[in-house]
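> Pasting the structures here.
Just so it is clear, none of the values below were taken in a lab; they were calculated from the coordinates. Quick caveat: nothing in here was measured; it's all calculated off a predicted structure. Cβ atoms are built from the backbone, for glycine too; each structure is taken alone.
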Structure I
Amino acid sequence: MLLQFLSTARKQIAVAYGQKGGKDNVAILENLVQLRHKFAKLLGYTNYADFAIEPRMPKTSRKILEFLEEMSEQLSDVANRELNILKDLKIKEEGNAQFGMEDLLYYIKRAEEFKVDLDVGEIKQYFPVGLVISGMLKIFQDLFALRFDEIKDVDVWHDTVRVFSVWDASSSDLLGYFFLDIFSREGKYAHTCVVTLQNGCLCSNGTRKVPAAVILSQCPKEFDGNSALLRFPEVVRLFHEFSHVVHHVSNRATFSRFSGLRLEGDFAEIPSLLLENWCYESISLKMMSGFHQDITKSISSEACQSLKRRRDLFAGLKMKQEILLCLVDQIIHSSENVDIDDLIKDLHPKVMLGIPLLEGTSPASSFPRIAFGYDAVCYSYIWSEVFAADLFVSKFKDDLLNQHAGLRFRNKVLAPGGSKDPLEIITDYLGREPSLQPFIQSRTRNSL
């Protein structure tokens, strides 16, 4: 009786969540899409997707649809194996083989409990904020042949803000500056992000204006002499955002317009997603960790493996859910008069391996990226992940701190900024066309 009650309650909660926003939001979205198509036609485009995508890496909506469909197909084998594991677990726990969308997240979490030996509270004790920052700075210095010098006694907007100059380790050329404003305080912007303070460029007199940026976060402060501790997702987020800082100060574009983070949208996240991999490898993670009561004791290799396994577990099913919504976004913005609810009902079982859409729900009603900010470009993050995986596997995976590879990446990928075509930059660095196979293979290898 209890299991039946829990199953029923799980479905009721999933349906209620899937109705968030409801028909009103779907109607608003459909109206927005039609207005976007009208706007695009005024500018001479066939549809809004072609307008939005023309300046981006894929160039056409057709290319994106082909990319998403190929991704979905390539992930089907591993996703089917993942789904069978979840179905077996449900039979074992409930004696019921019928598996719906209401069961997906619940049984993924249940399976993670069995398959990943990881105590999140214990892991946190190995990430004192000061040690994470010093280790992170060392990794970037060693990998990219940089030198960070802290500047003391400088006027800043708060006494917890630190300022660093960035130098080329070989030539001793000044490359730029960055501010670390990472501790929480009242009234401060709440998200972890990078803000550009000055773009780099070549001045008319032949001198170079160097770039400057600030990384903002909300890390807890020291308390009673004890260093504050970071959750592992906060470590990854800091590392990701600091990658943007390094991208910004490494830029050598002639014009400010192409400097730093003024990059084509699909390209902007590729270096940071590439460098996130260092947060899941033992050699680099140990450089950023140490038990808060004895920092000489770094995180264990087993814990590093568990963190990576947790990231990749059931990656096929998780990615297929994202692909589904990206396909919806692309189709409604490349075709007119599409009934969004009918489209999702049709696509859902095809993408999600036969699992039907929950009756009465509409995922589009509570997926804000389609409505604003990422309209017609929801695919971008998956696209960036695929390129980042290819770069990591091809150039860094076997030697994470190879300075020759890092310096070449800095000069060929980071330095041009927005002054060159992103696909040309990556193809030149790889020595071939990018491939989605490294992404598929890495997710297949680690997902189960």
Structure II
Amino acid sequence: MDYLKDVKEQYENYPYPFRDPEEEKTRLLATEDGYLDKINHYCYAGRQNFDNFRVLIAGGGTGSAAVFLAEQLRDHRNAEIVYLDISSASMNVARKRAEIRGLSRITWVNNSILNLPELNLGPFDYINCVGVLHHLEDHYKGLRILHGQLQDDGCMGVMVYGRHARTAVYQMQELMRLVNTDETNMQAKVDNTKIILSSLPPSNSFKRCEREWLTEVEEYGDIGLYDLFLHSHDHGFDVLEIYDWVESCGLHLVDFIGPEFESRIGYEPKTFITHPGLLKKISALPRPRQQAIAEILSGRIQRHSFYLSRRPTPQAKPDDLHNVPFFFKTTPQGLSQAIDGNPGKTITLTSPDRISVHLTPSRFTSKFLHHLDGAASIKTIFAAIRRDLDAPHLSDGELLDEFKSLYKIFNDIGWMLLRHDSVGPCPPPAGLQARVSKRYSPENS
């Protein structure tokens, strides 16, 4: 089998995922790894201002990552995006989306990741490679090639499929390879898959969980069906394999950053296990093994999304008092008042991704929240609390110990990030869309 030929043929005929460029006039699709606030926090210790920032979209598909990052970087000096994809059909969709938005600082390259060493496009500050490496025949080679395109302090946002949660999908892929033996016509393969899906008995593994997956087919049609069931190469990863793969390529896994149970909290055994004795035993294991246990316990990690870096610890830390804590994507309403009204009582917090955690307020929790405005540094917040309480003796260390506990809870569920006080906030996506939508509003037509 000619691996690259088969992959290229698929995406020329079924550019994935389906996107209608006209929808760019009314909405901006965000990608989980692509928020500049998130990249800054996890990859640059909160100190990146994104001027002169070079991005490679490696396997850009129909353009969501390229469009989202280009829109955020539009006003940054000399920022540049290079889009690379093997499929000209996919690239045409992406280019049209960017054209509608008036995004001009994207270089378009119709080629394979495997040819990057000969293309002389790098180096890059950030590489986005989402939904690509699990389709390579040699994912070790692919990751090493991307590593070679990074700046010394560069970072990658990667997504690969999860093996355990996709077990039923992989059984369906095996079934369709058997059914489509010697079948070369792509539409015939699609038609055969539809017949099989309608013929699955209740005992079938995929049938028992089909609602988790068929939304992809309903939303993307034959394009989604082909990518889910008929891809020529689809490798699922588990946590331990990811760590081995990443480390063998000379990189460090910074953190898991997906939505819902694909965020860090979904990789924590304590999310699922409450027995103190067993938790203590599991907590003594190396972190990758703890996360591997949580992955299998959860059964919900269909995709592994994570940042990689050449440096072992590039993320922002609350220990730097010049960092500014801010709520990311959501601002919990009434939390400070709830704490004041129920002193000492444990409060259940539910994130926008429907993950619940328990917060037991400390002496200063309400004060932290009162002064946390997204502009004040940790140092400034501590000084304000000392003034409020008329307690000049309160040390930064004493306040920091309590703040770190609160920060960890918020950061674990994706509520809070940090940026250095020398760097300004990134604009929210809603504001970025407003100027595009205004261009296409009836009064401007």
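> Of the structures I, II, report the one carrying the highest value of mean count of other Cβ atoms within 10 Å over residues 62-69.
II
> Once relative contact order in percent (Cα under 8 Å, 6 or more apart) is calculated for every structure in I, II, which label goes with the largest value?
Top value of relative contact order in percent (Cα under 8 Å, 6 or more apart) goes to structure I.
> Still on this structure, please answer the following. To which of I, II does the computed value 0.60 (FRET efficiency 1/(1 + (r/R0)^6) of positions 222 and 398 (r between Cβ atoms, R0 = 41 Å, to 0.05)) belong?
The value was obtained from structure I.
> Something else now. Looking just at volume of the Cα convex hull per residue in Å³, for residues 54-317 alone, which of the labels I, II belongs to the structure with the highest value?
Once volume of the Cα convex hull per residue in Å³, for residues 54-317 alone is worked out for each structure, I has the highest.
> Supply the structure label, taken from I, II, corresponding to helix-only ellipticity at 222 nm (-39500 (n - 2.57) for each DSSP H run of 4 or more, over all residues; to 500) with the calculated value -16500.
Derived from the structure labelled I.
> 1.4 is what came out when distance in nm of label points 7 Å out along Cα→Cβ at positions 22 and 366 was calculated for one structure; which of I, II is it?
Details: I: 1.4; II: 5.5.
So the calculation was done on I.
> Of the structures labelled I, II, which one yields 1.2 when distance in nm of label points 7 Å out along Cα→Cβ at positions 86 and 358 is computed from its coordinates?
Structure of origin is I.
> A value of 4.2 was derived for distance in nm of label points 7 Å out along Cα→Cβ at positions 102 and 238; which structure in I, II was it taken from?
I
> Okay, moving on. Just checking, which of I, II has the largest value of FRET efficiency 1/(1 + (r/R0)^6) of positions 14 and 302 (r between Cβ atoms, R0 = 41 Å, to 0.05)?
II
> As an exercise: Cα extents along the principal axes in Å, calculated from one structure in I, II, equals 66, 61, 46. Which structure is it?
Corresponding structure: I.
> Quick check: 6.1 is what I get for distance in nm of label points 7 Å out along Cα→Cβ at positions 30 and 134, calculated from one of I, II. Which structure matches?
I
> Next up: Where is mean projected area of the Cα convex hull in nm², for residues 94-189 alone largest, in which of I, II?
Comparing I, II, the top value of mean projected area of the Cα convex hull in nm², for residues 94-189 alone belongs to I.
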